[in-house]
Structure 1
């Protein structure tokens, strides 16, 4: 019989940071859901579209699942690789949920309202900001390879900036296609 691993096996600082970010995103989404539903505003019409509650709910469920999984991990305190893979999977789902909603929102063709806050609002998890938080988490837990901590920090910071720029380029292309089809 093998001995259990020694030392701390709970979530790392990356998971703690992602859980904190998810709690901020939940607060942001709940604030928007309350404030932006003023009668006859673009957001109130947007929230009435049939697919919006599902995408908003998916974003909220992913945030809650990340926080819950981190809490369970704290109390179980074992099997770090399995828990970390589960959080990574949720981060990928978070990015997908955000971009699916951005894509759908960009295609909304309405004579009644125009969504001027895209790709940041009224999309779940603050749109590209939430997608960037999930992407940065994935970069932080990615293997660093050999090298000094400074080099690793520089490379991962550079990758995070590239991901941020890529998302804005993707949004620009998506918005251009949506405008061209109107």
Structure 2
């Protein structure tokens, strides 16, 4: 335990803190569940990434995101992994911002890009961004209950293969 404190003493300190911040007792289980989820999920991602010899960087957590990391392999960023507080699982993803030239290529090949995504189980969303640009958001989901090293490895491999095909199409 921390600084020789017993588990009981730590629990009492946590509960005292929650009382000091004015948390109503009926909200305590939800707050503690979020804390447990955060600690468990962050460790799970870090352990699996280490096992797979992936580099995690750019960690973020905020009101919307429980966990976010960029995933690196062979000296380059290949995707991100994230989980929102209310999400049922994890998301492996990437985004591209297309300038006018790339946007023209996307318009000509969007059916092929979307077909690649559909056959690989990759969701693709699009939104206009400033300066006549288009942001494409790609992601593949893994439900919490199925998240383990082999599933993550397969999902990341599938995602990376699909994104390589998409990038290749947009360069043609």
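Values quoted throughout were computed directly from the atomic coordinates according to the rules given, and no laboratory measurement underlies them. These numbers come from a predicted model, not from an experiment. Cβ atoms are built from the backbone, for glycine too; each structure is taken alone.
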Note: distance in nm of label points 7 Å out along Cα→Cβ at positions 30 and 126 at 1.6, derived from one of structures 1, 2, originates from structure 1
Matching 1.7 (distance in nm of label points 7 Å out along Cα→Cβ at positions 118 and 158, computed) against labels 1, 2 points to structure 2
Matching 18.5 (mean count of other Cβ atoms within 10 Å over residues 22-29, computed) against labels 1, 2 points to structure 1
Matching -0.33, -0.39, -0.60 (log10 I(q)/I(0) by the Debye sum over Cα atoms at q = 0.11, 0.12, 0.15 Å⁻¹, for residues 70-141 alone, computed) against labels 1, 2 points to structure 2
Computing volume of the Cα convex hull per residue in Å³ for each of 1, 2, the value 166 comes from structure 2
The value 2.6 for distance in nm of label points 7 Å out along Cα→Cβ at positions 62 and 134, derived from one of 1, 2, belongs to structure 2
If relative contact order in percent (Cα under 8 Å, 6 or more apart) is calculated for 1, 2, the one returning 26 is structure 1
Value -16500 of helix-only ellipticity at 222 nm (-39500 (n - 2.57) for each DSSP H run of 4 or more, over all residues; to 500) was derived from the coordinates of, among 1, 2, structure 2
When 1, 2 are compared on distance in nm of label points 7 Å out along Cα→Cβ at positions 38 and 110, the highest value belongs to 2
Working back from 19.1 (mean count of other Cβ atoms within 10 Å over residues 14-21, computed), options 1, 2, answer is structure 1
Matching 4.0 (distance in nm of label points 7 Å out along Cα→Cβ at positions 54 and 78, computed) against labels 1, 2 points to structure 1
